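*Asks:* Listed below are the structures to be examined.
A short reminder: the numbers here are calculations on the coordinates, not readings from a lab. Source: prediction; values computed, not measured. Cβ atoms are built from the backbone, for glycine too; each structure is taken alone.
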Structure 1
Amino acid sequence: MAIGYMDVRVPKEKLARLKHEMDTALGPKKFGRYKAWLHFANLDMWQAQGHHFHYLTEVGDAKKLICTCGIYLVEEDLPEPQVMSSTILMKSSEFVLDRVQKVKGHKSLNDFTSNTCALIFDYKWIEETSGYLWSAYCQECGDLMVEQRNEVAKDFVAAHNAKCLVAHE
């Protein structure tokens, strides 16, 4: 398995162009244009929420699993990339982490260049409040934060990046 990075930022101009193409399309093309716009609009929203997860799979010569931050895994006959320690994996075992969420080396969704060791990895829709609650964990110390407002989850990520990322670099 190999690891790499790709630019997955969604420029506002691209969203506007895709929205315009969707709005002006006729007949069956309108649905196709809607799906293209929706893919990038959702990605932009997840990135703004700070949500790291395997959002896309590209299939070419090898299967590529891509995170919302741009880190990707290529399934090949190579050594496994660095993953969290077995202790931290055990600590987070009550949660279903996808393969990308277990790999170290993610980039911050604020700037897509700086490293991050803490990830917002899950959410839960709360019908009564018509809102989401978010869960996050630190890949270095194993600390977990479960079902909190997005601002709290982002603060958790920032605090662990300041404390744990620096300690392990």
Structure 2
Amino acid sequence: MKNIDKLINEIAKKCEKKRYSLVTTESCTGGGIAYLITKHPECSAILERGYIVYSILSKEDVLGISSYSLQTFGAVSKEVSIEMAEKALEKSKAQISVAITGIDENAITKNKIEKPGIVWIACAGIDKKTSAKKLLIKGNREIFCEEAIIQSLKMLLDFIT
């Protein structure tokens, strides 16, 4: 957790300096990124809003992720992570966004498109090109979520710079 606290503080400093606010869009982390940001009184001012879009239906209903992308590429894909980051940014008043979608290696899924252990993270900004990154995370659900959050925060920190 100490590592996460340090990352959040660095993100907050950079956001304050650039006058950025942040929108989070989380699937596999279930709101963990937004929660950890709001845990810090000095950092919570950067969070404009957060979306939890755990199910495929919520990705479509809440954010407007295209059913074509979901059916063609799967909910855990580069294409969907980018759409999540960009749609969340459009629906908010924030200047940057981070989105994460993944499936831990122990999850039970009927969908053959998603490969267990895969995570896609995307960052979008009003004045930046959207970027996405694929990770493979092994371990139980707790390890999976913590590592996914850490990697999302690291990517966000680099994206702000």
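*Asks:* Given a value of 13.2 for mean count of other Cβ atoms within 10 Å over residues 8-15, point me to the structure among 1, 2 it was derived from.
*Replies:* Values: 1: 13.2; 2: 18.9.
Only one of 1, 2 returns 13.2 for mean count of other Cβ atoms within 10 Å over residues 8-15, namely 1.
*Asks:* Work out the source of -13000 here, i.e. which of 1, 2 gives that when helix-only ellipticity at 222 nm (-39500 (n - 2.57) for each DSSP H run of 4 or more, over all residues; to 500) is computed.
*Replies:* Values: 1: -9500; 2: -13000.
So the calculation was done on 2.
*Asks:* 8.4 is what came out when mean projected area of the Cα convex hull in nm² was calculated for one structure; which of 1, 2 is it? Walk me through the intermediate numbers first.
*Replies:* Numbers: 1: 11.9; 2: 8.4.
Source structure: 2.
*Asks:* Given 0.40 as the derived value for FRET efficiency 1/(1 + (r/R0)^6) of positions 24 and 56 (r between Cβ atoms, R0 = 25 Å, to 0.05), which of the supplied structures 1, 2 does it correspond to? Don't skip to the end; give the middle numbers.
*Replies:* Numbers: 1: 0.40; 2: 0.85.
Label of the source structure: 1.
*Asks:* Using mean count of other Cβ atoms within 10 Å over residues 96-103, single out the structure from 1, 2 with the greatest value.
*Replies:* Working: 1: 17.5; 2: 28.2.
Top value of mean count of other Cβ atoms within 10 Å over residues 96-103, among 1, 2, belongs to structure 2.
*Asks:* From 1, 2, which structure was relative contact order in percent (Cα under 8 Å, 6 or more apart) = 18 calculated on? Don't skip to the end; give the middle numbers.
*Replies:* Working: 1: 18; 2: 25.
Matching structure: 1.
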